[in-house]
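These are the structures in question, set out in turn.
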Structure P
């Protein structure tokens with residue numbers, strides 16, 4: 001199993017436009033470079049964050065961006081939407097936000113010709129390709145549940161009718177790790193729906209100086225579109241067709257299972273973890289590895305790809321116990337210790 005393996009399918013499939021999988025894979029790798037070049041017109045640094053968001057997008061998954069205010073999380077997401085020529089919608093979550101404020105509502109409308117009245121459903125901001133759920137933990141559970149159906153089923157139910165959401169559809173949510181007063185912690189079931197939790201960190205000194213220089217002037221930074229919605233749908237299908245060899249699948253499942261404090265788990269997992277990651281983590285480890293390979297223009301996922309997405313997949317799916325809190329251990333560093341142990345690669 002090597003990064004240079006030139007096999008994608010025994011009989012290459014073709015897209016609706018007649019493009020082969022290999023051609024589409026090469027186009028994706030080229031598009032990634034062009035896309036990042038466009039994004040850098042507005043965003044300084046944050047390469048790992050952008051890579052994580054792209055991984056979620058080409059996988060068809062959702063991502064949770066965890067970072068303090070002022071790190072350009074909203075600008076990153078809106079800029080990516082522009083470069084992908086996707087409909088973008090931003091929802092500012094507040095304690096008084098109702099489910100209908102997200103999904104939409106029915107209104108009574110009068111036909112001026114006949115004078116008859118009837119109900120018409122007005123689409124809410126959830127009907128977009130990329131939805132930015134800003135400070136998602138600031139809204140009550142009922143509203144979070146309305147978003148959960150959209151994330152899982154890609155549809156919305158209102159007044160007894162079900163409405164499909166546009167394809168492709170992603171939720172990129174932000175959360176502030178500092179201020180927790182007046183927040184509603186996300187249920188584990190909803191956290192599990194996010195493919196990745198991406199940590200957005202402070203920029204380095206040089207990057208911060210560039211940020212100040214570029215944002216305190218009057219120069220505009222327009223971006224060009226690189227891909228369209230239909231291209232992205234084809235890319236998502238391509239990612240799922242990329243082979244994941246049996247050793248890669250076995251390693252991903254082993255890694256997820258080692259987070260559970262029973263059976264063959266390492267001693268530090270048994271000591272500090274109350275609940276480990278479920279089967280969805282195994283699925284996302286493999287799907288994320290395929291996405292990493294596709295974004296690099298490689299036709300097959302390998303163990304390095306699994307390792308590169310492992311922390312983002314696992315960190316929000318494990319629950320630490322009191323012993324971990326007392327010892328100052330976090331889910332991040334415990335998962336990192338497990339990943340670096342490499343026992344799961346055997």
Structure Q
């Protein structure tokens with residue numbers, strides 16, 4: 001099992017300095033690098049202080065200046081917001097600037113809030129079809145002299161400029177959930193990222209089963225699969241209970257952003273009342289404690305051993321949580337000091 005960190009800047013209130021949030025984000029990335037984590041992943045989002053990441057390549061190039069060895073991945077770029085030539089060129093440029101450390105995670109996107117601002121009228125189905133057209137073009141553009149006539153894009157023979165530093169191009173990861181997306185990724189030779197969100201072990205098992213089915217129907221080599229999950233390593237039961245409360249609040253806000261019904265002002269969604277938070281029984285703290293990878297070090301080790309036994313190659317510690325920087329930092333330090341050594 002290899003380990004990575006999944007992180008963004010996240011701003012909860014107007015009084016938080018974005019400069020300070022950036023410094024804290026970089027501090028967590030430095031911890032991951034110094035601990036020997038394989039990769040850092042950061043995504044693409046627009047107009048949302050909940051997840052601040054308008055261009056992951058900018059973030060990753062900056063992280064490269066503050067780290068030494070860690071791989072740097074997009075987790076993920078939102079494919080329908082990109083032209084394939086532009087995506088191939090920017091990804092290759094970032095790879096060149098970072099000495100060949102970039103990995104490219106790609107998804108169709110999830111938030112209607114973003115679709116209606118960047119691609120008005122586009123729905124999730126079209127977004128997925130755009131991703132399926134764009135992604136196979138990237139290795140061809142990196143190889144050079146790629147012409148294309150498709151449903152969404154058409155262009156004459158074109159070569160990515162620059163070329164990636166990595167021979168053969170960047171490793172590509174597809175964010176997959178349904179069986180068709182697993183099959184698309186695996187059959188094209190791409191790695192797979194899965195995110196069970198607030199759902200528990202049953203969903204983690206289902207996602208692996210879909211990946212295995214896709215591999216069984218493919219004659220090529222088996223790609224890698226990464227599990228992205230919210231993680232908190234607590235000092236004791238009381239600390240873990242507090243984390244479950246904080247993650248419950250995070251997922252209530254995640255759901256509110258996803259539903260796209262509440263007013264948004266200055267990048268911040270209208271606050272949820274305590275009554276609204278309590279009424280969301282799906283995201284209750286007890287469910288978070290049961291279904292996320294939260295607990296003392298011994299409990300977290302036991303959970304990740306189960307993921308490893310299922311066949312997951314990489315575990316990404318999802319640290320976005322609405323917690324204070326200090327709580328994020330101490331949880332990550334416990335993970336590095338007390339959990340990772342159990343897998344060496």
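Quick notes
- Of the structures P, Q, the one that -0.37 was derived from, the read-out being log10 I(q)/I(0) by the Debye sum over Cα atoms at q = 0.08 Å⁻¹: Q
- For mean count of other Cβ atoms within 10 Å over residues 42-49 computed as 18.2, the structure of P, Q it came from: P
- Read-out P(r) over Cα pairs in 10 Å bins from 0, in percent, for residues 90-289 alone, computed value 7, 21, 28, 27, 12, 4, 1, 0, structure in P, Q: P
- Structure from which 1.8 was derived, distance in nm of label points 7 Å out along Cα→Cβ at positions 122 and 178, options P, Q: Q
- For mean count of other Cβ atoms within 10 Å over residues 266-273 computed as 17.2, the structure of P, Q it came from: P
- Read-out mean projected area of the Cα convex hull in nm², for residues 34-145 alone, computed value 7.5, structure in P, Q: Q
- Look at relative contact order in percent (Cα under 8 Å, 6 or more apart) for each of P, Q: the largest one is in P.
Laboratory data are not the source of any read-out in this text; all were calculated from the coordinates shown. Computed from a predicted model, the values in this text were never measured in an experiment. Cβ atoms are built from the backbone, for glycine too; each structure is taken alone.
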